[in-house]
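Quick heads-up: structures coming right below.
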Structure 1
Amino acid sequence: MSILGVLIVIALVSTLTEDKKAAGNFSSELVQFDAEEVTQVQVYPPEENAFRIEKGEEDTWMLQVDGNRYNAEKMSMDQLFQEMSGMKALQVVSRNKDAWGDFSVGDSAGVRVQVTGGDKTLADVYVGRMDFGQPRNQNQRQPETFTFVRPNNSEEVYKVRGMLSMFLREGQRAFRSTAITRCQEAAVARMDYTYPADSSFSLVKNDSLWFVDGMKTDSASFETYMDGIENFSSRSFAEEGVAAPSGEAPYRLSVSGPAMETINVEGWNWNAGQFLVMSSINPGTVFSLSESQFTRLFRGKSYFFGAAEN
């Protein structure tokens, strides 16, 4: 082989080697931490104020935003940690800062997430837009989902598996507790309803049967009601531009029992067909409920004897 041929072969081998390094020379492990280590998560959305979520007692979480504190949903925190705690890169999609905008991972377009455990930084990444791929197997109908991420202080953009982008771009609402009532029928012994115009009444349990004013309730109506309030939730938060109600609420519900913490729910008329609601298990949060939602909580006495209500 001529000297020119040898040089061409060397050049080709060198180019192929460099291309292989460029495509595969990265650490697939982007983030690695144990969820039990985490004490705080700081989130910087591109289009709303930053918020902080801090670990409280007994595996509870508190969200702080704009000087206000709210209960955070543990399920949302579990989802965040599931997506982030063992984040692995599938591939490098860019090493060029000029391409950050294509993946929404720039300083002003990405959602920055800082996860800390005490004084230790466990993760610090910018989360960008989502991407979709073909289903991973024939039995999977939904397309596979991916998210583009960039570690802070890095120019490299990676593709990771999961829906972290969709989750985080909901902002602080993705983490707010939606709870209004949380109870189990077996633990409840009494429910007191305080309404305007002498329409108040109480439901009292006696030997697993429920009574109002000594009269046995319709079991089907009661069970339908109970099924609805065992885990009554709403994502309709009303604090934005709405002052927390003051004064005694015209509608009040107290759910109590010897083996449970009493739940107190208060309701106010607001706008036409809308009601404001607050709950003792979710302090500081004001919900805006439609009339049909409100009625599911605050039923009239006749409902429990089988009378139809909206």
Structure 2
Amino acid sequence: MSNGARNIVAISVPFPGAKRPLEEGAKLGLWDFILLEGPRIVIPNAETYILAAWGPAYEQLLRLSSRSKLGVLWTSSVGEMDFTPVEQGYLNRLLKDDRISFIWFGDPSLAMAYPEKGFYLPYPLKVDEADPPYVEKREIATLFCPTGPKKNILNQLVAMKLVQRDHKLTLHTNVEGYEVILEELDCVRHPWLPEVEYRELIASARINLAVSHCETFNYQVAEALTLGTSSVISATIPLPGHIVLDPNNPHEIALTIGSILVTAPYYIDMATIHLKSLREREKRDPSLSYLLKEKLERFMEVSTYG
């Protein structure tokens, strides 16, 4: 490896769920980040490469360097893999491929199941110390996520139908494919928003919705917290929020939303408490940089493929 080689280079396909952890890590200075997008991409030399998730687009990257460690950040939980069975085959291939030195699992259970090649670390997250800018709260709820069954969208939309019987609360969302029930709701749909408008919208919401069936993390919930808006979440999301114990119960989701609406001053206080809890967790957790170095030392024996 040349003297000009980077320590760690993180690489991702342009898929939000895969690339976001590596983007956040780059903000914290943990590695250089490269997005596989555009006609000409230059991959610099590095001691360690981390690929976000897995897919056929990465096949040619397996030839990066015989003197480098090549690992994968596996962002899916066991439950998410059950929703996407093809991922079971991808993971099996990674576990057996000698060119893959390590797998960074976002799900602790997978790390425990495959300790010979895998480890668990929390996702990187840059939390600003500055307080969120003041934005007057409006009678709106937000639901912004990729469309898919693991996001539990229909249960949340039915919950909003129940809520809107008793409360004036307009839903703002980007979800697609639920035309029948969306037409029944007081709802504003957003196919795409510039970042400034999106952040202003989230900051002005009474509540953000993220009652997923399964997750290893949820950056949208963390982002909403930094903007002064708490979320109704399922227990699967490891972040502060208003927890729904049964994400398959629209009535319970609706009751949780309703309780927030009738205790507005308390809710504002809770949003502040949730953000404080998030900041304290980031300070309390050992340095991700140190932990990553410690974990990678277990996999220092590089492969000899050519």
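Throughout, read-outs are computed from the coordinates displayed, never taken from laboratory work. In this text the structure is predicted, and so the values were computed from the model without any measurement. Cβ atoms are built from the backbone, for glycine too; each structure is taken alone.
With mean count of other Cβ atoms within 10 Å over residues 40-47 computed per structure, which member of 1, 2 shows the largest figure? Between 1, 2, the highest calculated value is found for 1. When Rg/Rh (Cα atoms, Kirkwood Rh) is calculated for each of the structures 1, 2, the largest result comes from 1. Computing helix-only ellipticity at 222 nm (-39500 (n - 2.57) for each DSSP H run of 4 or more, over all residues; to 500) across structures 1, 2 gives -11000 for structure 2. For the structures shown (1, 2), FRET efficiency 1/(1 + (r/R0)^6) of positions 96 and 120 (r between Cβ atoms, R0 = 35 Å, to 0.05) is largest in 2.
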